[in-house]
Structure 1
Amino acid sequence: MDFLTIGGILFAFGGIFFGYYQEGGSPGQVLAHHWPFLMILSGSMGAQLVSVPMEHFKRVLKVTRWLFLPPKIDVSGMIEKLVEWAQIARREGLLGLEGVSETEDDEFARKGLRMLVDGREPQAIRKILEVEIGSREKLDLAAAKFYEGMGGFAPTIGIVGAVLGLIVVMENLSDPAKLGQGIATAFIATVYALLLANVFFLPFGAKLKTIAEEQAEFRDMIIEGLVLIAEGENPRNIEEQLQSYTVT
């Protein structure tokens, strides 16, 4: 569980609504209006759906859970595995990794191990796996851009909601008792738009982009290790070269 996502949302909302409360407002006045919220959410998502292909949207549905349950990236653990695999290959040859290739949990590493066992050339292994990294990263970044796009649409949809609310107000000018409530309701659409864009959509996009980049770098390290194994590099030298990926 990524508590930074949850904590960040709560911290943002807490700060905003506490400040509003200190100014004499009541958070309940804003939260009680559900239709502006649904208008901004559905309008922003609908506009973004028009701009992306189905393949990208399917990826969005798959990776959104990363915001709260990010994929585990154990760099140190993978380095240990790669060094161990290098030791096996040094003792038993590349065919000695056949059993490992069937039990390895990481799908990407497992694919690379199978190519090692099949006797693929080091540069062929690198080329095939780098193409896969590029394809995965492209889809993951497209998912991040989906939320960034919603963050761009939300403020404009909020203005539309506010204008629609003011139209309703103008139709009730003959009833002064409804004017204040109507104007407040109209501007709540803008408030929701800014909140959704700046507390949810844009931060979600930024976080998914960071995770995608971290995964791509992690897989780059796996490629480097596998290629060094294929080239017959000393396990100790492999460990020293891969340690650069643990620098923070």
Structure 2
Amino acid sequence: MSTVDYNSRRKQVLNAAINRYIKNALPVASDDIAEEFDLSSATIRNIFSELDESGYLKHPYTSGGRIPTDKGYRYYVDFLIQQIELLDEEKQCILKDCKRKMRRLDDALENTSEVISEITHYAGIVSFLQWQDKILYKGISRILDQPEFKDADKIRLLIRLMEDKGKLLDIINRDFSGKVKVYIGSELGFPEMENCSLVVSGFKLKNQPSGRLAVLGPMRMEYDHIIPTMEYISEVLNQILEDF
């Protein structure tokens, strides 16, 4: 087999392993995905070992399957996922929900944090530059429902972080280029968020950059759906705010 084919297969195996872990929240064993590639478990185990050594996967226990690392997720987001095109009915639903409360700016932004949480099933966050230290968020309990946060210490750390609005604003308001920025695990820069990812987009008021929208959830989130969702919610909010 040529090197190109082998590298391509290794990427495909990594992609399959991460997709399965995102879906099931269970360590992925070689048997789990051997059938997908019509390969033996031993061959998949060898590829897993190489992905382990390269830092893309890790063993959560001494035996059993693998789970993705921060580096694995980063590679997945940057090179492997194909973003889902949102269905027209999803777009209509977002549009309708975002227009629920439009009388005041505060209402519109608070409602947007709720819409983000409802659609992603994680925490929706909105910051507005002119508020300085004010931040809106909904859906923290949705994160705590995830298997990664069954540990009481992790729950305490995460709730403490959400109460420390300065830290959250520091992360959300970082400069980035493009429509959406994804921060994964250690990239967030706070130990209490090492199991989390944050997907951030911006919005404008009177055509001026005015604030940020974000979804906070476990690293094991459906990036292929959440990234285009955040892009679309930003577009809708920009349209809505033209009337303010």
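Here Rg and Dmax of the Cα atoms in Å was calculated and came to 19.5, 63; which of the structures 1, 2 was it taken from?
Working: 1: 25.8, 91; 2: 19.5, 63.
Of the structures listed, the value fits 2.
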Margin query: With helix-only ellipticity at 222 nm (-39500 (n - 2.57) for each DSSP H run of 4 or more, over all residues; to 500) coming out at -15500, pick the structure among 1, 2 it was computed from.
Written below: 2
Check: Given that mean count of other Cβ atoms within 10 Å over residues 78-85, derived from a single structure, equals 18.8, which label among 1, 2 identifies that structure?
Finding: 1
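Consider the structures 1, 2: one of them gives 21.4, 68 for Rg and Dmax of the Cα atoms in Å, for residues 102-165 alone as calculated from the coordinates. Say which.
Details: 1: 21.4, 68; 2: 13.1, 41.
Clearly, the read-out refers to 1.
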Checklist line | With relative contact order in percent (Cα under 8 Å, 6 or more apart) derived as 31, matching label from 1, 2 | finding: 1
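None of the figures in this text is laboratory data; all of them are computed from the coordinates on show. Remember, it's a predicted structure, so these values are computed and weren't measured experimentally. Cβ atoms are built from the backbone, for glycine too; each structure is taken alone.
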